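Taken together, the values in this text are just the output of simple stated rules run on the coordinates, not laboratory data. Source: prediction; values computed, not measured. Cβ atoms are built from the backbone, for glycine too; each structure is taken alone.
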Structure P
Amino acid sequence: MATGQVYLVGAGPGHVKLITVRGLECIQEADVIVYDRLANAELLEHAKPEAELIYCGKLPKHHTLRQEEINDLLVEKASQGLTVTRLKGGDPAVFGRVAEEAAVLKHAGISYEIVPGVTAGIAAPMFAGIPVTHREHSSSFAMITGHLHEGNFVEEKWKAYATGIDTLVFYMGVQNLSYICSQLVEHGKDETTPVALIEWGTLEKQRTVTGTLETIEGIAAEAAITHPAIIVVGSVVSLRDTIQWFEKESVVPR
């Protein structure tokens with residue numbers, strides 16, 4: 001039996017219409033769709049009626065399937081001659097572990113295609129009226145994991161983040177918000193630097209709170225902001241007051 005094909009697809013940041021044309025084609029062609037928690041479930045309505053849908057969503061400290069099991073599943077289904085679409089929220093190469101899955105497929109001799117997607121770190125801020133770059137505010141930005149246990153927050157990196165980059169976008173960092181803010185201030189970022197938290201970016205339930213490195217922790221706690229949320233640090237956050245367009249109302253802390 002000939003092996004099948006695997007598509008490693010970015011589903012976009014949440015809004016169902018922000019998937020790419022190629023990504024949608026891969027959903028429509030799939031015999032099996034292995035999808036994440038942050039991939040909009042409405043996209044599955046475009047699947048073939050007979051397609052097998054397998055949920056492998058991950059929450060902090062709770063994984064429906066571990067990464068190794070997902071890898072094995074992709075190989076298993078493709079080895080049966082099936083077309084498999086691995087549907088990931090955002091862009092598969094931005095904290096999506098696509099390189100690990102591709103390496104496993106390569107080793108197993110299975111053909112695959114990587115389909116980029118719109119990443120939440122750019123789309124969610126824009127839906128909140130915050131461009132990550134701006135001629136007068138920011139000529140550089142960084143997308144940073146908020147998972148502190150991965151060893152990415154050594155002294156040299158904190159200093160670079162605080163002093164060398166105009167706009168910082170943290171993924172998966174809500175639980176570590178206090179630590180992130182304190183480290184940025186400790187390493188040279190002014191405590192009055194604007195900060196935004198954008199929850200469920202690009203969806204109708206999107207909520208945004210703003211403050212500064214000094215105040216945002218209390219503001220986010222009072223509003224009960226939780227994951228998934230993007231943290232944006234930098235003067236571009238101040239542009240929200242001028243160009244905010246998507247949310248109908250400002251968040252009122254509860």
Structure Q
Amino acid sequence: MTDTYTPPAVWTEPSKDAGQFSSTNRPVAGATHEAPLPVGEHPFQLYSLATPNGIKVTIMLEELLERGHHGAEYDAWLIRIGNGDQFGSGFVAANPNSKIPALIDRRGAEPVRVFESGAILLYLAEAFGELLPSDPLARTEALSWLFWQMGSAPFVGGGFGHFYVYAPEKLEYPINRYAMETKRQLDVLDQHLAQRPYMAGAEYSIADIAIWSWYGKLVRGDLYNAAAFLSVHEYTHVQRWADLIAQRPAVVRGQRVNRTWGDEATQVPERHSAADFK
């Protein structure tokens with residue numbers, strides 16, 4: 001047990017090492033350096049990394065291409081967040097929050113920026129009329145679960161994942177706090193998926209893409225190496241759903257884009273055409 005921390009009257013930025021990402025964490029926004037973004041030849045320009053939030057968009061784009069939407073062709077450029085690429089002037093112009101992913105739609109006379117992974121999924125679903133149910137009730141259900149994921153995943157990533165994996169000290173209280181919340185969220189999903197094949201009912205949708213990219217990878221042992229610690233085998237309906245989605249060709253491809261770690265055969269650091277997967 002570490003000594004009890006007493007917060008100061010006024011917070012100041014710590015000078016000591018605060019973990020793996022301390023060099024890129026800062027209390028102010030905006031660009032740190034000039035760095036225009038590269039632009040390829042395709043309608044969509046994606047600037048990202050193959051984190052759970054990043055793969056949501058590459059899976060979505062690959063699903064659209066799989067369905068024959070050639071207008072969804074894209075260039076995926078690597079943003080190395082460990083190197084601070086997200087604080088370059090070009091990326092900050094695409095996403096003032098300096099978080100991946102960021103998408104630029106260059107189909108029209110003026111480029112359109114879209115940031116926040118859930119917003120990008122919804123934007124693409126509406127642009128192509130895919131992966132969002134047309135039935136009003138099912139559509140509402142899909143959007144409810146999409147926004148559930150956006151609000152819930154920070155407890156898994158910035159909470160559980162940070163303290164279990166990345167924090168410089170392993171502290172019992174925050175790990176217990178966020179492990180409990182992560183398991184509660186998995187139970188929410190498990191009870192819901194016990195009654196239906198996909199999050200919004202009979203149809204695979206952007207809600208499944210968003211949730212699978214975090215919780216599906218978690219229960220399959222691909223996130224934080226925490227499957228045993230969290231006893232994910234208890235969530236049999238989430239496991240069934242996660243394994244089903246993992247078999248989709250677009251999901252397999254989407255996870256490889258902007259990936260620079262693991263088995264070299266799974267890495268496609270930049271994607272500019274389907275030939276990059278070969």
Structure R
Amino acid sequence: MDLGLNGKRAFVSGSTRGIGLAIARALLDEGAAVVVNGRDEDTVRQTVTNLEAEHPGSTVAGIAADFADPAQVDRLLESLGDVDILVNNVGVFEVRAFEEVSDEDWQRYFDVNVMSAVRLSRRLLGPMLQRGWGRIIVVSSESGVNVPADMVHYGVTKAATLALANGLAKRTRGTQVTVNTVLGGPTWSDGVAGAVEQVAHQLGRPVDDLRADLAAATPTSLLRRFIEPAEIADLTAYLASPRSSATNGAALRADGGVLTTML
């Protein structure tokens with residue numbers, strides 16, 4: 001299926017690895033020009049080089065910025081220019097007891113997980129409406145619906161992004177601009193893989209065995225395995241396309257059946 005993304009320009013925050021990188025690849029596969037982002041200049045530069053090699057003839061650029069620093073976000077927006085597709089993907093997570101999360105930690109989670117999407121959308125939504133077409137996609141998590149006790153801080157920020165997207169969608173009424181959310185489930189991203197590898201090493205266990213045990217430990221999962229980043233990216237690419245024109249203000253699941261409610 002041709003998603004009709006030739007000639008479209010996309011920005012994907014937090015896209016030098018994991019889900020964000022998979023989304024960048026999916027959009028390039030469909031013919032979009034893509035601007036990737038990460039905190040480190042060298043990593044961003046290498047990601048651009050790798051994507052150009054994987055997708056000959058494609059247009060790839062990169063901008064380094066740490067979304068915990070509003071000044072760096074301002075500089076990013078000054079150099080970004082207009083985009084047709086904004087994917088608010090950047091985020092941080094950590095398993096940590098509620099009592100151990102300081103005010104400073106809470107602020108960092110809000111700056112990266114919530115305010116990144118606020119700051120980007122605030123600047124880019126208006127021009128989309130003026131041009132008459134655009135897509136904003138927020139990569140959220142099932143943790144924003146079913147907040148985990150050991151990651152309350154993370155779940156709260158993901159719930160906030162759901163609310164943000166819901167409100168922004170109402171501003172697009174009667175236009176060809178849409179705002180939607182992807183609710184991802186337990187995903188084998190680089191961050192998760194690194195954490196599991198570290199634990200497996202400490203326990204003296206094979207990584208694949210621990211990975212399987214962790215997937216099985218999610219009792220409501222219908223998938224019974226970790227989701228691959230490309231599976232999140234496929235849904236995101238559809239939402240970024242003209243073919244998703246009737247989908248607006250929605251929270252679509254790619255959660256492997258972890259959430260148990262029908263709606």
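The table below lists the values:
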item: Test item: helix-only ellipticity at 222 nm (-39500 (n - 2.57) for each DSSP H run of 4 or more, over all residues; to 500) calculated as -11000, pick one of P, Q, R; result: Q
item: Mean count of other Cβ atoms within 10 Å over residues 100-107 - highest-scoring structure of P, Q, R; result: Q
item: Which of P, Q, R leads on distance in nm of label points 7 Å out along Cα→Cβ at positions 140 and 172, largest value; result: Q
